[in-house]
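See the structures that follow.
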Structure P
Amino acid sequence: MKYLLLVVILALLFSMLARKRARPPAAKPEVKTQPKVAPLSMVTCAQCGLHLPLDEALPGQGGVFCSAAHRASFELDHRSSS
C-alpha cells in the first residue's frame, strides 16, 4: 500500500510539471517607444531672456522675441535711444 501511494504521488507530481512546461510563456507587455524627434534649435528673447524654440520666435530689429509685445517694447526702447 505504501508503494502504491508513493507511485500515485510521483505520477501527480510529474503530471503537474509536464503541464507547467507545456504552457506557453506569459505574454510580455509591449513597451511603447516614442519616435525619434530631431532636437529643436533654441533662441533667447532679446527683451526678457526667455529660451524658446526657433520656430516659435518672432523676428524683429535687434534679435528674436518671445511675443509681439516684447518685440514692440524692445524696438520702441531702442528707437528712442538712437
Structure Q
Amino acid sequence: MKEFTYLVTDELGIHARPAGLLVKLAKTFPGTTVTVTKRETTVKASQLMKLMNLGVKKGDEVKIAAEGPAEEEAIAALEAFFKENL
C-alpha cells in the first residue's frame, strides 16, 4: 500500500467538479483500490456520493491511499492531481 497526506488549500474543498475528476482518475487503475480518509472516515475514491459526503473543506488534512497492482502509478497520479486541483 502506498499513501500520502494532503492539506486541502482550495477555497471550496472537495466540491463537485474536482470530486468528479477524482472519481474518473481513480477508476483508471483497474484492480487498485484508491481511498480517501478524513479523520476516521475512509471512502473509496471511485464512489462520488461518499466522497462528497466526507465534507472536505479548505484546511482539512486527508490521507490518500492506493493498494493493488498499479498502486505506484496511482499514487503518483493522485498526488499530482491533488496539487493541481485542491
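Brief remarks follow.
- Label whose coordinates, when P(r) over Cα pairs in 5 Å bins from 0, in percent is calculated, return 3, 12, 12, 8, 6, 5, 4, 4, 4, 3, 3, 4, 4, 4, 5, 5, 4, 4, 3, 2, 1, 1, 0 (choices P, Q): P
- When distance in nm of label points 7 Å out along Cα→Cβ at positions 16 and 72 is computed across structures P, Q, the figure 3.9 traces back to Q.
- At a computed 16 (relative contact order in percent (Cα under 8 Å, 6 or more apart)), which of P, Q: P
- Value -11000, calculated as helix-only ellipticity at 222 nm (-39500 (n - 2.57) for each DSSP H run of 4 or more, over all residues; to 500), assigned to which of P, Q: Q
- Per distance in nm of label points 7 Å out along Cα→Cβ at positions 8 and 56, the highest-valued of structures P, Q: P
Laboratory data are not the source of any read-out in this text; all were calculated from the coordinates shown. Nothing here was measured: the structure is a model prediction, and the numbers come from that model. Cβ atoms are built from the backbone, for glycine too; each structure is taken alone.
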